[in-house]
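These are the structures, in structure tokens.
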Structure 1
Amino acid sequence: MAYDLLERRAPAEALDVLEPALEQEPRNHGLRTLRAWAYLIRAQLGRAEQELAALVDDDPSDVWARHALGRALERQSRPAEALPHLRLAAAMSGDPVHQAAANRVQARVAQLS
């Protein structure tokens with residue numbers, strides 16, 4: 001249900017569904033991923049960053065969480081911190097969207113240097 005709500009861009013409603021489930025299963029990776037997605041949609045970037053960093057710590061091979069963490073950092077104007085996550089997600093996935101994000105942030109970092 002939470003996934004469907006997020007697909008429809010209803011993050012507040014998704015969080016209403018997720019929070020009770022997470023009280024029952026606080027370490028559930030799937031539920032935590034959905035909560036991070038909801039935070040990203042709501043632009044609660046600090047919360048998203050915290051959740052995503054914990055997901056990446058738990059599973060460094062989680063490409064979605066790593067890319068999303070990079071995006072959360074980028075959206076907080078922290079491109080130098082975002083870049084390693086975006087590069088790794090691009091390398092791990094081979095996804096052109098991930099590569100484009102890494103390239104965009106690399107250019108921003110170079111511009112700031």
Structure 2
Amino acid sequence: MNFTTILLTLSCVIGIAIGQILFKQAALAISTPVTLHGMLANIWIWLSLSLYGATTLLWIWVLRQAPLHLAYPFMGLAFLLVPVFARIFLNEPLSLQTIGGGILIMLGIALASAGAHH
């Protein structure tokens with residue numbers, strides 16, 4: 001993968017992680033009882049869906065440039081970024097177990113993808 005493709009792949013991962021924070025904001029902003037009108041009027045839902053849509057289009061471009069077995073392991077970073085972003089932006093707790101688990105998931109994905117180079 002060339003440098004540009006790596007940067008765009010990382011942008012996808014960051015976009016997915018930020019999208020999760022936006023989805024959480026959407027969930028927190030939904031009033032009870034939940035109604036279709038309330039959900040459609042929720043700006044956080046629209047922001048998260050827009051980001052996911054843009055990220056999906058960018059991911060499709062990345063996959064035209066790089067094999068899936070090389071690009072996909074980058075997605076393992078989301079298992080670390082989402083909890084870190086949740087801590088920063090939502091003041092959610094972040095434990096060493098969460099960080100360790102995210103690292104193990106990333107390592108497992110990298111290990112599995114390393115065998116797919118054939």
Next item on the list: Please state which of the structures 1, 2 yields 1.8 when distance in nm of label points 7 Å out along Cα→Cβ at positions 29 and 101 is computed from it.
Entry: 1
Next item on the list: Please state which of the structures 1, 2 yields 15.7 when Kirkwood radius over Cα pairs in Å is computed from it.
Entry: 2
Next item on the list: Given a value of 31 for relative contact order in percent (Cα under 8 Å, 6 or more apart), point me to the structure among 1, 2 it was derived from.
Entry: 2
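Taking FRET efficiency 1/(1 + (r/R0)^6) of positions 37 and 77 (r between Cβ atoms, R0 = 41 Å, to 0.05) for each of 1, 2, which is largest?
Largest one: structure 1.
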Next item on the list: Give the label, chosen from 1, 2, of the structure having the highest value of distance in nm of label points 7 Å out along Cα→Cβ at positions 5 and 69.
Entry: 1
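Bear in mind that the values in this text are calculations on the coordinates, not laboratory data. In this text, all values refer to a predicted model and were calculated from it rather than measured experimentally. Cβ atoms are built from the backbone, for glycine too; each structure is taken alone.
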